[in-house]
Structure I
Amino acid sequence: MVGAVYASPLERTRETATPIARALGLPVTTERGLLECDFGAWTGADLRELARAPEWVTVQRYPSGFRFPDGESFVGMQRRMIETVAGLCSRHRGETIVAVSHADPIKAVVADALGTHLDLFQRIVVSPCSVTAISYAPTGPSVLAVNSTSSLSELRPS
């Protein structure tokens, strides 16, 4: 049973969360900590142009050493997401919750749950509208699914 549905304040995540919440008979609660990484001066830039920037290699290969100009670092974004997820889990102890966020923040949380260094998080694939499920227990997290688009009814820790 799902106890709550949260979404980043950005419109695209609220649009994704709304039908989920409606089907569950729950409201969508906006959670600022689920926001996309603050790309600063790179916000809205064309990805093809950014891919030609010398910093792009660092973004892909050494994200833990990169801060977006006038924006957030990947380390800061990961810390924010981990703290947000921990807070939501604490608020909803023993419940299942839905948290709708963005690809890079989700990948950063998955990397943490797997015990994988942030510099490897670009190897994790999170597609739009896919489901990633992580079970948090006192003994640590268990990653149940990443980038799933199939039925979620059987997702349970073994």
Structure II
Amino acid sequence: MRPDGIDPAARSRSRRRALQALYAWQMNDDAGIDKVIAQFRHEQDMEVADLEYFEDLLKGVVSHLDELDAGITPHLDRPVDQVDPIERAALRLAAYEFKFRPDVPYRVVINEAVEVTKRFGADHGHTYVNGVLDKLAKEWRQLEKQGGA
């Protein structure tokens, strides 16, 4: 636990669960995000994760989806909807953290996205995610990357 009360391990677990929940949401057009959150609360071992952060990630991605996809798209080699669903979920979660969670350092965002993609994605999906997020960080976290903030 950090002095500010944040448990980095719980946040990592929240990101893993959020990736899985976002994947489920992307694959089931009929499921609203609140339904997916409720399902994950019921089925997953959420007591070891930061539930508030988990919900913030999911609701934030869904409510800002168009803006996040618009930011990601210039750095992709294909349309967003053709990106592997796990990689797409990881990119959207990281883009949300870049844009709306300045309390999370960009290096943490990239590292966490790469790690969840390694765990759940295709063999080399993490390298794709890393490349896209590095470019997005230069755009959305420019001052931080330059050491100015």
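Points worth noting:
- For 2.4 (distance in nm of label points 7 Å out along Cα→Cβ at positions 69 and 141, calculated) the corresponding structure among I, II: II
- Structure (I, II) behind the derived value -10500 of helix-only ellipticity at 222 nm (-39500 (n - 2.57) for each DSSP H run of 4 or more, over all residues; to 500): I
- Of the structures I, II, the one that 17.8 was derived from, the read-out being mean count of other Cβ atoms within 10 Å over residues 21-28: II
- Origin of the derived value 27, 18, 14 (semi-axes √(5λ) of the Cα gyration tensor in Å; candidates I, II): I
None of the figures in this text is laboratory data; all of them are computed from the coordinates on show. For clarity, every value in this text was computed on a predicted model and none was experimentally measured. Cβ atoms are built from the backbone, for glycine too; each structure is taken alone.
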